[in-house]
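What follows draws every value from the coordinates through simple rules; no lab data is involved. All of these numbers come straight from a predicted model, not from anything done at the bench. Cβ atoms are built from the backbone, for glycine too; each structure is taken alone.
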Structure 1
Amino acid sequence: MKKYLITSREFYTDTPAVFRAILHEQLQIHMPEYALYRDKSNPDYDVQAEYFTQVCSQFEGVKSFIHQKVDLAKELNAVGVHLTSKQFDEIPYAKSLNLEVIISTHTHEEVLKAQKLGADAVTYSPIFTTPGKGKSKGLDDLKELLAKCDIKVFALGGIVEAGHVKMLEKAKPYGFASIRYFYQDAQPRTH
């Protein structure tokens, strides 16, 4: 099962040197196949995104993704862009730039729409209980989804420990995505 590390300002900060050091450390520890730079409140998002792609490029086999910004992902030579569930109309454009596209989904219908529009993968969430994300989908729902789609599905939401990953392995998604799982032993840093 593939691993998809997602950054968060809470753990990674927006201080460039600290961010790079933490990201490098977490990539080294976990060796995910996919990594996403996500920080909705950083005023220097584009600068930090560049640091992110630079650090990812030091690790063979790590695909770097930029959140929401298709043109920035292309400009920084990221492997791809991770679109929100409100950006379905940007899938064809991102694909036309030879970017891999992952899009956030929360219903079976959205997953099938992403597949039809040519996205490479989806995150489907929340699988387990996650603060502020509504009712969890659960493993049975995930299995039902996987039986009806061909697109790569990353399970997302509430995956914070090895036990959750073991449970997911029975459902057989393409992979899992998380912030906290990849940062479980570290303490949040001050901004």
Structure 2
Amino acid sequence: MDLLIPQEKYLGAGVHIGTRNKSGGMREYIYKVREDGLHVLDLKKMDGRIRAAAKLLAKFPDEKVYLVSNKENAKSPLAKMGELTGFNALIGRFTPGRFTNPRRADFIEPGIIIVVDPNADRQAVKEAYDINVPVIALCDTNNQTKFVDVVIPTNNKGRKAITMVIWLLSREVMKLKGKISSYEEFTFTPEEFEAV
């Protein structure tokens, strides 16, 4: 199976560079351990998980998809993804009860959520789990995968890595939903996702 983009582009964005720590749930996605102790993620598995996540996202109405992140370096990519796909970007601090307390003024009922880091966004992940909403998460080698339905194994610390995965997810979802008919029609670059 061909990768969604050339391997060099994945490597250039550093999507494969994990941390020195690994959690049990991430073991199957680790390709090897470098001499400096950093874990290296399996690009083929990552690519397959991006495809699987896009297929799942394409099944939901745009307004039911929520992009959640508390990380500064995920704000621009998620805002751009929301703009292009019609998904809702919940960027910044996630207030407890947002998904579970109907008495809140900002209460929402998502159909599915994407988080950039299940550790940083654990409140959103837990609430989604509590209301039986699927969770897609970008997971680094040290992330816990409890309550995560679709793991996208990737470096979720680096700006370029996060941007590349969100760019790819956006392109795949738009193609699956018929918003573009070919990859050539998707004229946005990863750099445009970085600098919203």
| request: Have a look at 1, 2 and say which one yields 15.7, 44 for Rg and Dmax of the Cα atoms in Å, as calculated. | output: 1
| query | One of 1, 2 was used to compute distance in nm of label points 7 Å out along Cα→Cβ at positions 83 and 163, and the answer was 3.8. Which one was it? | reply | 1
| query | Thinking of 1, 2, which structure, once P(r) over Cα pairs in 10 Å bins from 0, in percent, for residues 139-178 alone is computed, gives back 27, 45, 26, 2? | reply | 2
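Between 1, 2, which one scores greatest on distance in nm of label points 7 Å out along Cα→Cβ at positions 27 and 51?
By distance in nm of label points 7 Å out along Cα→Cβ at positions 27 and 51, the leading structure of 1, 2 is 2.
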| field | FRET efficiency 1/(1 + (r/R0)^6) of positions 43 and 171 (r between Cβ atoms, R0 = 30 Å, to 0.05) - structure with the largest value, from 1, 2 | value | 2
| query | With relative contact order in percent (Cα under 8 Å, 6 or more apart) computed per structure, which member of 1, 2 shows the largest figure? | reply | 2
| request: For the read-out log10 I(q)/I(0) by the Debye sum over Cα atoms at q = 0.18, 0.19 Å⁻¹, for residues 35-98 alone, a value of -0.60, -0.67 was computed from one structure; give its label from 1, 2. | output: 1
| request: Work out the source of 4.3 here, i.e. which of 1, 2 gives that when mean projected area of the Cα convex hull in nm², for residues 19-66 alone is computed. | output: 2
